[in-house]
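I've put the structures underneath this note.
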Structure P
Amino acid sequence: MTAPLPRRLKPGATIGICAPSGFITEPGSLEIASLYLSERGYHIVEAPHVRNRWEYFAGTDYERLNDFHAMVRDPDIDVIMAARGGYGITRLLPAIDFRAVAASRKIIVGFSDVTALHLALLAQQGMVTFAGPMACPDFGHHNRSPLHEAHFEGMLQAERHRSPAIKMPFTASDGEAGHLLRAQIGAGIEGTLWGGNLSLVAHLAGTPYLPDLEDGILFLEEVNEEPYKIERMLLQLAHAGILKKQRAILLGQFNRCEPTAASAAPYTFKSVVDFLKGWVNAPILQNLPFGHVRDKLTLPVGGHAHITLQDERHYQIELSGYNAAS
C-alpha cells in the first residue's frame, strides 16, 4: 500500500504545532519559534494542549492524540510540526487513524521520538513523512542553523533535492576500507530512505509499526547512549534480519554517545562501527548531518535516495519521490 505523496510546501502555508510526546521544557522557546516562522511568511496554529504538562508528557494520551487528529482533520493546516521529542508517541500508536493521516497528504515533520510516527505511517500506509527540525529545539532560539532554509524549506518546496557534499572519516582510496567502499557504491546506490532514532527503530522491531523494505537505505542517529548499548540495539536489528536487507546504512550524529566513568571498559563508538562492518555487506557511510545536533538535513522517510561518491573524501545524497505539486 502506497499513500498519495504529501503536497509541496507553498509560501504562506499554515504550520500546526502540536506536542505528541514530552512537554516543552524551555520557557519561551515556542514563542520564539512561532515568531521566527511567522516572519518567514507562515501562519502558525498551536494545538490546544501544546503547552500542557501531565507527568512526563505534554498532556494526557487522550489530549495529545486528539490534538494530533484535530490537526489532521483541519483543512487549513498544511504542515504538522512537533514541538519537541522526548517520549510518548509509542503510547499513541494503536489509536492513531493512519488512514486519515495518509489521506490528508499533510507534511509531517519532526525527529527523535517522532521516529515512531514516521515509521508507523510508512509501515501502515506507505506514507512519506519528514525527519527534520522541530519547533522548540530547532527554531525556538536565536542560534538557528543556516541549513534550515536550504534543507528544510528548500527541500519541501522542490521536487528533487541534493544534500551538501558529506565528508567521510577516511578517503575512498585508503587501503582495504576505501577499496571496499568504492566497490560497494560503484556508480551509485538507490533505494527507499527510512530510519531515524536508533532506540525507536530497535523498539519497533517485531511490531506492525516497522516497515519491511527490501531496498532500504537506513539512516540512524542517537543521543546520550553508551557505545555498547548502541551496539546491542544494532545487533537487535541484525538478529531480526533487518540490516541484511539494506542497500546502505547511513550513520548520522551520535551525540554524547561515549563511554562513561561507570563503564567497565572504554568501549568506543568507533569500535561499534568497526564491528558493524563485519555484520553487514552494505556500505556504511558516516557523518550524515542529522540527529540531536544544530545542523541537520531534512530527510524524507519513504522517499527515494540516490547515493554517489563525489570524490575520494565526500558522498552526496539526491532525494526525490517525496512530494507532489498538488
Structure Q
Amino acid sequence: MYDLLIVGEINPDMILRGADVMPTFGQVEKTVETAELTIGASAVITACGAARLGLKVAFVGVVGDDLYGRYMLTAMQGRGIDVAHCLIVPDLQTGFTLILVQPDGDRAMLTFPGAIAALRPSQINRALLTQTRHLHVGSYFLLDGLRDGLPDLFAAARAQGVTTSLDTNWDPQERWQVQQVLPYCDVLLPNAAEAQRLAAGATLEAALAKLARTVPTLAVKLGADGGLVQQGGEVVRLRPYPVQVIDTVGAGDSFNAGFLYGYIHRWLPVQSLQLALVCGSLSTRAPGGTAAQPTLAEIADLGLGLPLSSRLTP
C-alpha cells in the first residue's frame, strides 16, 4: 500500500527573518522583516518531499487537538500524505519551532516539543509494516516515548522484509546515545556535525569509518560542500546542484527524500546521492522547507541522466 512509512514529530515552523534577529533581554523589542507559519518538522518535510516525488507515503505521529495540530494534518494531507494513522490527543499541545534566520542564511531554532515526545511504540500499528517497503524515523532524540522501543520496531520491520532508515537530527541533551538502534538500521542520514557526535569521532572520516561498521549505508549532508554516501569502505562525494539560495530551512530533509527515493528504487548509491543533492538544493529556492520541493518532472528537465522512469517491483 505504501512505498514509505515515516514515524516522527509533527510541528509547524514559525520563521522570522531580519537584519538583526538576535533577541535582547531586558524587555528590548525588535522588529523583523518577514514572518511565516509553514509546514515544519524534519520528518514531515521529508514526507512531503517524498510524496512530491511520487512515492506513496504514510505518516505516524502525535498532535494535540489545537490550531497547530489541525494546520499540520490538513497541510500534510494536502501534500498527498496519508495521515490516517496519526494520533490526535486532546490533553496535549502540538509542538512548534521558532526559527530565527540571519541575512547570511544561518539560523537558530527554539523548539517547544509539546506532543512530539508522547508517541509510544504501542501506538504504532504493526500491521503497517506489512504494507510498506521502507520505514523511516526522524528526529530520534525528540521522540522520548518511542526511543527505547525503536530497536524492536526496526527489527520487526526487517523481519517483514522492510528496509529502515534513521535521521537522528540534533540531540538537545548532547548525549548522542544511539548505539542500541544502529544495528537495525539500513540507512543513516546525518549531517557532518551529527555524524561526528554520534560516533565520537575526532574527524568526520574517523566517525564515518566507525559508523560504517554497523550501518550498511551512510548518506551524509555536507552543507555547501554537497554530500557523500559511504558503503563499507567505499565513499562517493558530490557537490551540490547550483541554485540561487533563498532559504535553507529543511534542505537536509529534502535531501533525505531524494536519497530514499533512489534507495527504495534500488539505484546505485551515487545516483541516490545525486538525486538527494538535487532535491536538497532545489528546495532552497523559496522560503520554508516544502514550497520549492521538486517534482520528478522538474528533475527530469535538468537532464541529469537519472533513471527516473524506473518502477518499483512488487
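The numbers here are math on the coordinates, done by the rules we state, and not lab data. Since the model is a prediction, treat every value here as computed from it, not as a measurement. Cβ atoms are built from the backbone, for glycine too; each structure is taken alone.
Laid out as a table, the results:
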| read-out | value |
| --- | --- |
| Which of P, Q leads on mean count of other Cβ atoms within 10 Å over residues 56-63, largest value | Q |
| Distance in nm of label points 7 Å out along Cα→Cβ at positions 64 and 272 derived as 3.8 - corresponding label from P, Q | Q |
| For 4.6 (distance in nm of label points 7 Å out along Cα→Cβ at positions 48 and 160, calculated) the corresponding structure among P, Q | P |
| Structure with the greatest value (metric percent of Cα pairs over 38 Å apart, set P, Q) | P |
| Label whose coordinates, when FRET efficiency 1/(1 + (r/R0)^6) of positions 88 and 296 (r between Cβ atoms, R0 = 35 Å, to 0.05) is calculated, return 0.95 (choices P, Q) | P |
| Ranking P, Q by FRET efficiency 1/(1 + (r/R0)^6) of positions 16 and 248 (r between Cβ atoms, R0 = 30 Å, to 0.05), the structure that comes out highest | Q |
| Distance in nm of label points 7 Å out along Cα→Cβ at positions 24 and 200 from the coordinates reads 4.3; which among P, Q | Q |
| Which of P, Q yields 21 [relative contact order in percent (Cα under 8 Å, 6 or more apart), calculated] | P |
